[in-house]
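So, here come the structures, one by one.
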Structure I
Amino acid sequence: MNDRSMILGGAQTDFARNWSREGKGLVEVLAEVVPAALDATGVDRDELARLRDAGRLGVFVGNFNGQQYCHQGHAGALLSEVDDVFVGVPGARYEAACASGSVALEAASTKLRCDDLDLAIVVGVEIMRTVSPREIGDYLATCSYYEHEGKGVDFLFPRMFGELADHVIERADVPESRVIDALDTIARLNHASAKRNPLAQARHFDLEGESFARREAEFGPHLGGRTRFRDCSQITDGGAVLLLAREDYARGHGARTARPQARLEGWGHREAPLRFETKLEASRRGEGLLPWTRRTIADAYARAGVGPGQIDVIELHDCFTISEYVQLSAFGLCEPGQEYQVIEDGTIAADGACPVNPSGGLLAAGHPVGASGVRMALDLYRQVTDQAGDAQVPDARRGAMLNIGGSFTTNVAFVIGRAEA
């Protein structure tokens with residue numbers, strides 16, 4: 001059995017695009033991003049057909065809610081509408097709320113490690129801007145325990161993460177203003193990083209501009225608690241694709257194509273209680289804030305055989321600024337309760353000791369829910385293979401990521417490292 005799977009590369013769409021406004025759906029997204037990923041990795045149609053006929057090719061699609069947003073389920077079969085080379089290839093859709101892309105990636109890696117496949121095509125895709133903001137919020141609320149938490153509540157998750165900010169501030173040993181300033185810094189850092197990412201949704205946003213102020217005035221009063229518009233990721237359409245391979249297949253492919261590769265070194269996946277209040281109750285009992293998240297990252301580090309000091313760059317799930325804040329200690333950048341320090345001292349800045357979300361993160365790069373985990377892994381692949389362009393972290397050899405579903409219910413982490421020649 002192979003201990004590790006290899007990342008050959010991939011592609012993503014421009015997350016600033018509004019596909020429904022263009023009159024396009026899920027198949028059209030896939031028809032652009034899948035060929036782009038194949039071209040980027042040097043895998044041609046003849047090779048796909050050879051692997052398909054040998055039973056060594058698989059398709060893994062991360063998609064949260066195609067049924068409601070697009071009236072389309074059965075996403076694991078959609079690639080057959082992109083190219084008939086995928087007819088006969090086993091495929092399935094994987095769903096874990098906002099971590100849908102990462103559970104698809106985890107499933108693909110497992111199949112490769114078990115020697116069931118040589119090559120896996122991992123797709124994350126979501127089109128969300130098909131309905132009104134309130135309907136979008138209601139559909140997103142199905143990531144919670146809907147009957148008990150989300151039903152009839154406008155903009156549930158901004159309210160929940162506002163409660164998380166309240167909880168953090170109540171337990172902090174510093175003035176409230178210091179935590180609030182840290183959250184504001186996260187927003188500014190990630191939006192600044194997005195300007196260096198040509199595919200980021202918010203690359204043209206101006207946090208101090210009139211347009212942003214109008215959006216703050218329109219939505220801010222409805223978000224609840226301490227959550228402001230600048231604290232929230234945006235509603236996004238888009239797709240991302242990664243190609244994973246068994247190590248021996250990747251070695252041969254690399255010799256033929258001379259394309260850079262990365263290694264999926266470690267992984268972790270844990271589920272927390274579904275209800276948000278249950279998580280907060282555990283913290284109040286002294287079990288620590290989000291212990292399941294911390295264990296997930298620790299699992300990934302342990303499997304990779306590394307510690308926090310060996311991580312050069314992090315992509316984490318900043319659906320809200322507070323979600324980034326609480327993850328900083330989970331990654332081992334600081335002790336719990338000291339997150340504000342690594343924000344204030346510049347550790348997580350683009351030129352810091354361990355840059356966080358140099359892509360712009362979900363907050364500013366965009367958050368097409370089912371695609372986010374795949375996009376995060378793709379950006380780490382680009383970082384460790386020195387292909388991140390203006391967002392490149394110098395000499396990044398190893399990165400870590402965390403993708404969450406719901407209110408930190410599903411937690412999936414990966415460590416991705418440079419493949420040595």
Structure II
Amino acid sequence: MKTKWAWLSACIAMGNLAAFAQDRSISIQEAIQLATTQSKEAKAADTRITGKQLELGVAKNKQLPDAKISGQFAMLSTPNIDLKIPMGEGKGAPDIKANQLLLGQASVSMPLYAGGKIRNSIHIAESAVEMEQFSALNTKDQLATQAIRLYVALYKAQQTATLMQENIKRSEQQVSDFKAMEANGLIARNDLLKTELQLSNYRVALQEALKNVKVVNYQLVTLLQLEESTVIRQLPFKDEAAVPEEASVETALLTRNELKILETQHKIAEDQLKISKADYLPSIALTGGYMGVGIKNVLTVTNALNVGVGLSYDLGSLYKNNKNVSLAKHQISEVEEQIEIMNDRIKIQVQQATENYQLAQDQEKVYEEAVKQADENYRIVKDKYENGVADTDDLLEADVQQLQTRINEAVSKANVMEKYYDLLLANGQLTSK
């Protein structure tokens with residue numbers, strides 16, 4: 001009775017554990033989409049774009065006029081006032097008690113010309129938004145690559161564990177058969193121990209594979225911002241994805257975000273040079289204002305409007321600004337050199353990715369053929385063993401070779417897919433797929 005209740009309690013406990021775990025089937029395309037939209041890094045990249053857009057708004061505000069208004073009221077001590085204005089014959093200076101001051105001012109200044117500083121500052125802010133957008137796309141390319149690496153690693157671990165489990169079942173049956181044969185005196189005990197040792201090795205390898213599944217699954221779930229208890233069940237790789245568009249250096253040079261970032265930096269450096277040169281030029285602004293003054297018992301001024309043009313020129317820039325202009329020119333040269341370096345790097349990456357993808361395809365074909373060879377070899381060795389021609393070592397070795405070739409075949413399929421996406425990354429087409 002106790003055994004029955006213990007068994008029932010165990011079933012309930014297992015059921016509760018299963019309830020917390022969430023199995024979810026995800027394709028590699030879905031993993032890429034989640035990594036580039038739901039991961040914390042992707043959201044942070046989008047937030048940085050918003051920040052640059054706000055900075056652009058601040059830069060555009062410089063085109064707007066400056067407007068100020070001020071007022072002042074003050075209590076004064078009674079000053080001694082000696083008016084110099086003629087008061088007419090027979091009239092002396094009045095006894096004036098000016099003990100209050102009221103002052104109001106309003107002014108407006110509209111920039112008319114600043115040597116292109118405002119216009120080029122806005123261009124820099126616009127380019128900064130554009131560069132941040134390319135940077136975000138580059139970040140998402142890296143996140144997609146990380147998701148692919150983890151997805152492929154999880155696939156390899158899951159396939160290895162599955163094949164190990166299948167082989168353990170066969171090895172367990174083999175141990176059972178050898179025990180019966182050893183009990184009947186048909187084989188030596190040493191042969192039974194060899195099969196048991198191989199079964200133990202398989203079980204250790206399975207434990208390692210299952211550990212890898214858990215570790216990689218957790219890493220992928222964290223990247224994709226899924227529940228920690230989610231267990232990812234992968235979908236088979238689609239065959240149509242195994243044939244990418246023809247990669248070319250020309251396409252990569254037009255689409256790679258790293259190169260677009262440098263090109264945008266070049267635009268910013270050119271606008272910065274224009275701003276530095278603008279320091280040699282004067283600034284002109286349209287000004288206007290109103291002023292009202294009231295001094296109790298003395299003076300009242302109203303409707304004092306003024307309109308004019310203001311000119312400012314920093315004479316010190318004639319001998320101080322040369323360094324700023326030289327620095328701006330140097331920054332342009334640095335970016336141009338970085339663009340040339342990136343062009344060469346992209347060419348190398350495209351060529352290497354193309355070769356790696358072709359190698360992975362060729363290896364997959366070899367491993368597929370190797371599985372057939374290992375299956376046939378195991379069949380022949382097993383027949384020989386049953387006929388007393390081969391020994392236990394030959395049989396166990398053939399079994400290991402068969403398992404290894406099957407694992408290699410599963411891994412090769414994942415490698416083809418991984419190198420396919422590496423090729424897309426090198427060609428600047430990863431996140432567009």
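Of note:
- Which of I, II yields 91 [volume of the Cα convex hull per residue in Å³, for residues 33-128 alone, calculated]: I
- Here mean projected area of the Cα convex hull in nm², for residues 169-256 alone was derived from just one of the structures I, II, and that gives 10.2; the source is I.
- Entry that produces -12000 once helix-only ellipticity at 222 nm (-39500 (n - 2.57) for each DSSP H run of 4 or more, over all residues; to 500) is calculated, selected from I, II: I
- For 1.42 (Rg/Rh (Cα atoms, Kirkwood Rh), for residues 225-336 alone, calculated) the corresponding structure among I, II: II
- Read-out Rg/Rh (Cα atoms, Kirkwood Rh), computed value 0.95, structure in I, II: I
Every read-out reported here was derived from the displayed coordinates using simple, explicitly stated rules and does not represent laboratory data. Since the structure is predicted, the reported quantities are computational estimates derived from the model, not experimental observations.
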